Each structure stands twice: as C-alpha cells, then as structure tokens.
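Listed next: structures, encoded as structure tokens.
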Structure 1
C-alpha cells in the first residue's frame, strides 16, 4: 500500500475535494479541514494503517505528530508504519 496516496485519499475525503487537488505543501487548514475533520482524519489513518497516532485533540500542535502540512502528515504516518513493522 502506498502510504502517501492513502493519506491523501483520507485527507481529500475529509476536505471533500478530489485527491488530485491536494498539494503536499498544503496545510490541513488551507484544505478546509477543521478540528473535527482533523480528529476524523487521524482516526481514519489509525484504522487504515493499524497504528496508534500520538495526537492530542485538545492541543494538536503539542504532540509528536506533525500536522503542519500534508507532506508532514505523510512523513509522520510513514514513520509510524515503519516503526510498527
């Protein structure tokens, strides 16, 4: 499974846009994903990859999981998947 493509698919679903419209440099906020959409995205990522994401919904910027851009989310998920293997 291509981790990046799946993460983009999940983010696109939350943003209600086509995956091809997502640029790795986009922030989730720029894509229109609010805090609830962010939490739903994290849950979907955890389910899709069978991983536990170190994410604090009460303070998203404080955790070890980088959500600053789509590329950062992909890199963080790839790291978690690699650590699990």
Structure 2
C-alpha cells in the first residue's frame, strides 16, 4: 500500500540519476579548464577486466565500472536536496 504523503522510490532514483549524469558532465568540463587535482582526479569503482564465461554455445561477458569525480559527488548531493525539497 502506498503512503499518502510519501515520495516514490522511482522519483528518488530519477533525481539521483539526473544529478549524477549532469554532475559528471559538469565535472568533466570543469576539469578541462581548471588544473586542480580535486577536479582532475577520477576514482574508478568496478572490475578492471570483465568477467568472461565461455560456454561453447555462447559467451557471457560481464563488467561494471563506475567513474566518480568531484562533479559526480556534487551532482548526487544536489539531486538529494532537490528530491527532499520537492
């Protein structure tokens, strides 16, 4: 049953996803013009090489990498603030 005054989980996901995408793009553009380590440093989370499962009939390749920079973190926070203000 849905709460009467509640905000949806899908709406939270949408705000966070938009904040992450816009923040990542802004952080990348900012790193091109400002040569400070906080803007140019990117942290990669995930696997270095994808997991490959060869089953003769088909091959399954799984991999996931998430690159986080300063803009991504700021975009995530802005998305949360906008979610709770709406």
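Computing Rg/Rh (Cα atoms, Kirkwood Rh) for each of 1, 2, which one ends up highest? Can you show the working numbers first?
Working: 1: 0.92; 2: 1.16.
Structure 2 gives the largest value of Rg/Rh (Cα atoms, Kirkwood Rh) among 1, 2.
Quick one: distance in nm of label points 7 Å out along Cα→Cβ at positions 10 and 50 came out at 1.5 when computed from one of 1, 2, so which one is it?
The structure behind it is 1.
Assuming 41 is relative contact order in percent (Cα under 8 Å, 6 or more apart) as calculated from a single structure, say which of 1, 2 it is.
Answer by label: 2.
None of the figures in this text is laboratory data; all of them are computed from the coordinates on show. Just so it is clear, the model here is predicted, and its values are computed rather than measured. Cβ atoms are built from the backbone, for glycine too; each structure is taken alone.
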